[in-house]
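Where a number appears in this text, it was derived from the coordinates with a stated rule and is not lab data. It should be emphasised that the depicted structure is a prediction, and the values quoted were computed from it without experimental measurement. Cβ atoms are built from the backbone, for glycine too; each structure is taken alone.
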Structure 1
Amino acid sequence: MPDQPPKPSPQPAATRIRAADPAVPPSTGSTVRLNKRMAELGLCSRREADDWIARGWVRVNGAPAVMGQPVALNARIEVAREAEQQQRQQVTILINKPVGYVSGQAEDGHEPAVVLVQPQNRWRECNSRMRWGHEQLRGLAPAGRLDIDSIGLLVLTQDGRVARHLIGEDSEVEKEYLVRVTYRSEQGAESSNVQAIFPPEKLALLCHGLSLDGEPLRPARVEWQNPEQLRFVLKEGKKRQIRRMCEQVGLFVTGLKRVRIGMVNLGHLPVGQWRYLAPHERF
């Protein structure tokens, strides 16, 4: 028999194909680095994109992608099934962080909140079918900070898309806090009814008009929850932002609790316990 020409090696099957998306604001310029474009299109994080490119799981206009490759904004980007399968295995965890734990890396002798993500601390009412495994701790990182002296909802995720949605430069996700405060007026008056003696013009400043680190803060919603407690709704998260905002108007924070991120509420999750983000939940 005559020699048969060798069969071409099969290409990885692509399950997601993205070109220019009018709903996604592109970067300025005619081209952009591939990993950045993939993040803009919501396929993955930049770090994840680099990993997929290195594994040969990404093609641009039908050709294998190269690390650092510039692409046109209308480029056809294909992602292999292997990448999608890897992404499906990534977890996002909600934890009610106690006082005394830091959000990220251990510092000054204080442990990070991730050490609480152990089977014995999983909330008994967590109805996810996900089974806990040590591999879920690999790359599990906080998507946003919560001060060491604060409690409440903290998101830990392996999914770069979640992190970018919550803390990316263009994030519009609301974070809601309940903040207990005390106040001493300029005349030295104190009261358990802070709301009654706190000047309305200073409350207006908390909503808009303050700056931190030389930059004006984005507008916020701040209102009284009860005579000693304020409700803050922010769309940014500078370091110790609420405490520093309060200091500028003469308030002293005695307790701070984050109760909501986007459309996900802390609910009845006990302090120090955690649960998986449910498949139907969206921030």
Structure 2
Amino acid sequence: MAAIIQAEHLTHIYGQGMPDASKAIDDINFEIQEGEFVGLIGSTGSGKSTLINHFNGILKPTSGKLYVDGQDMWANPKDIRKFRFMVGLVFQYPEYQLFEETVEKDIAYGPINMGLSESEVAQRVKQAAQLCEIDQEMLQKSPFELSGGQKRRVAIAGVIAMQPRVLVLDEPAAGLDPEGRDNILSQIKAYHKQTGTTVILVSHSMEDIAKYADKVIVMNQSKLAMYDTTEKIFARADELLQMGLSVPQVTKIFLKLREMGVDLPADVYTIPYAVKTILAAVGKKEVWE
């Protein structure tokens, strides 16, 4: 697989040259392969938001480079618009960005700005609406008549309609009730499976990251602290806790059992894996003696 996003010594300093200058991300290096579902976690102020704002050119690196599909984003600043269509960014609480008369027009806004034909725009709106479970009746409504979860789906559909190579979501389930949260995240996972689009999910919920992400980037104090498979990241639960991060509840339970002397693995991070691990352990009587 080829890297769709690559950071090379990426650094960003806010207020460079000023007395209050602060280094938000510091010498970051990583590659995200095309088609991966990557979680991004870190405590408040760790650099997560600054990092994702580089992915589609909202921020320009102070030093270092960011490559999208092998191309240096800032080699020619006039080309930056092209990269913004390649990397779709869904901000936290994206429903506040809805402004058109109807849901259909809101979803169409991005494709229209790409200069696509009327028929292509209509096709993309239809596809994005289907992926986000937005029916024909909802398409004709004003976005402001919708519930919070419905508005969130419309905002995500508007980015999906541009068919980005990479979809970046900043806390897409923030503020939703448990049902709305599950609906949004399961639709994102379904979209990932159906299209093969690279997805980067920023979340404070370790349960969500554990359930949906295949790999995880951990930011800590402006630096990249870890980047590995989800299983290997949560196997380092003690280190995550020392960074002020949480871990899935099931991981905490297994850590406690290990403290009590029960011989169980440390990399348990989902309920199905926990059940499988316990059943396997039950077959080894000596584990429980």
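Largest in mean count of other Cβ atoms within 10 Å over residues 140-147 among the labelled structures 1, 2 is structure 1. Out of 1, 2, which structure matches 3.5 when distance in nm of label points 7 Å out along Cα→Cβ at positions 52 and 244 is calculated? It traces back to 1.
I have 3.3 for distance in nm of label points 7 Å out along Cα→Cβ at positions 60 and 204, calculated from one of the structures 1, 2. Which structure is it? The structure behind it is 2.
Here semi-axes √(5λ) of the Cα gyration tensor in Å has been calculated and equals 45, 23, 14, so which of 1, 2 was it run on? The read-out was computed on structure 1. Work out which structure the value 13.8 belongs to, where mean count of other Cβ atoms within 10 Å over residues 108-115 was derived from one of 1, 2. Label of the originating structure: 1. If helix-only ellipticity at 222 nm (-39500 (n - 2.57) for each DSSP H run of 4 or more, over all residues; to 500) is calculated from each of 1, 2, which structure is the one that comes out at -11500? Computed on structure 2.
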